[in-house]
Structure 1
Amino acid sequence: MSLYRFKYICGIYKVAEVDNTKTMNKQAIKLLLSDNHKTFVDYIGSLTAEEFLLSKNSKWTPGQQLEHIYLGVRPVRQILGFPKLLFRLIWGKANRQSKTYDELVKKYLQKLENGGRATGRFIPKSVSLDRRDKLTNALQKEIVILNQRIDNFTEDELDKYILPHPLLGKLTIREMMYFTIYHVEHHKKLTERDLKQ
């Protein structure tokens, strides 16, 4: 199903057709990256101090969810700044077509069902209330730079170069963007669920 997203940018409305069952182009990817992360940041910003620090049943606090998203976006932004030659030398090239957004999300959810969890540097530490603004600002800056770096790749290159993902294995750049779009939405839902319990 196609959805049309409108975003007011620099005095004009930009539109992107988003069809989760087909390949999203760069414009749609960038729009969803911005929209989903802004929705998450706005939600985290709307929480009371008590809610922001609340952990139930040993689940992450909303602050830890925020830091986890930041910790996931930052290395992707950094890697996309590498010279393209390094992508091929370090990780090789894709030997298959990129999955669609829906296919990638399905693979991620299957990994979670099978016990996949965040590990190592992606596990957030305790996040105090006074770090909320700093983390939300840092995350928003990461997304702006990530979107700029996506523009350095052609549509073909998004499907040609691959990156490592700690849970999903080798992903094309396009698939990594799909993951990043979904990941923040997933953690917003987890945060909402945990606060309601």
Structure 2
Amino acid sequence: MKLFYMPGACSLAPHIVLEWIGKPFELGRVERGKTREPEFLAVNPAGKVPALIEEDGRVLTEAEAILLYLAEKFPDEQLGASPTTEAQYEMHKWMSYLTGDVHPAFYPYFLPQRYIADKHQYHAIREAAYKQIDACFQLLDRYMEGRNYMVEDRRTVLDPYLFVFCRWGNTLQKPFTDYPNLHRFLMQMANDEGVQRAMQAEDITL
């Protein structure tokens, strides 16, 4: 397998999962601003990371789909949901929330130029985006009270995904310690050996 990633992007989540699984894999680094280059578009025409090339040449895309795929492919690692209706629901609910609410909340904050040409309006766009990010973090912080993992009291593919967004949140204007449960989770994940290997490989820090 070969994972195409951008340092610190949402591709960090499947990178961590691959480290946890412990099977051989390669990395393909894509620099920021280079996802629309012909070389990478030949891998993923959508021009986004992550992209995972399987041994048979298939190209898998979309972070959520790749995470769930890896959990299914390596069941012995127990990184997916238990085979009950309730557990499957919880897994997919939180995957959907992280993908559909949390992740896109950061887009206008990090890339206001995508939404408006007037640079004088960037601050207003970032402020509006930050309110949505803060609302997501408040919800997640309440949910994580008394929990070390997102679901089932064990690590799953959800945890690296949440870690990515907590790491992004750790760079914003509000001290991340204001979300005490998420901050505890962030530090817990940062002490995980697989997380540390992935971050070292991507040359990133908290």
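Derivation of every value follows stated rules applied to the coordinates shown; laboratory data play no part. Predicted, not measured: the structure shown is a model, and the values here were computed from it. Cβ atoms are built from the backbone, for glycine too; each structure is taken alone.
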Of the structures 1, 2, the one that 1.1 was derived from, the read-out being distance in nm of label points 7 Å out along Cα→Cβ at positions 80 and 184: 1
Per distance in nm of label points 7 Å out along Cα→Cβ at positions 88 and 136, the highest-valued of structures 1, 2: 1
Origin of the value 32, where relative contact order in percent (Cα under 8 Å, 6 or more apart) was derived from one of 1, 2: 1
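Of structures 1, 2, which gives -15000 when helix-only ellipticity at 222 nm (-39500 (n - 2.57) for each DSSP H run of 4 or more, over all residues; to 500) is computed from the coordinates?
Values: 1: -18500; 2: -15000.
Going through each structure in turn, the value belongs to 2.
Looking at structures 1, 2, which one was Rg and Dmax of the Cα atoms in Å, for residues 72-159 alone calculated from, given that it came out as 16.1, 46?
Values: 1: 16.1, 46; 2: 16.9, 53.
It traces back to 1.
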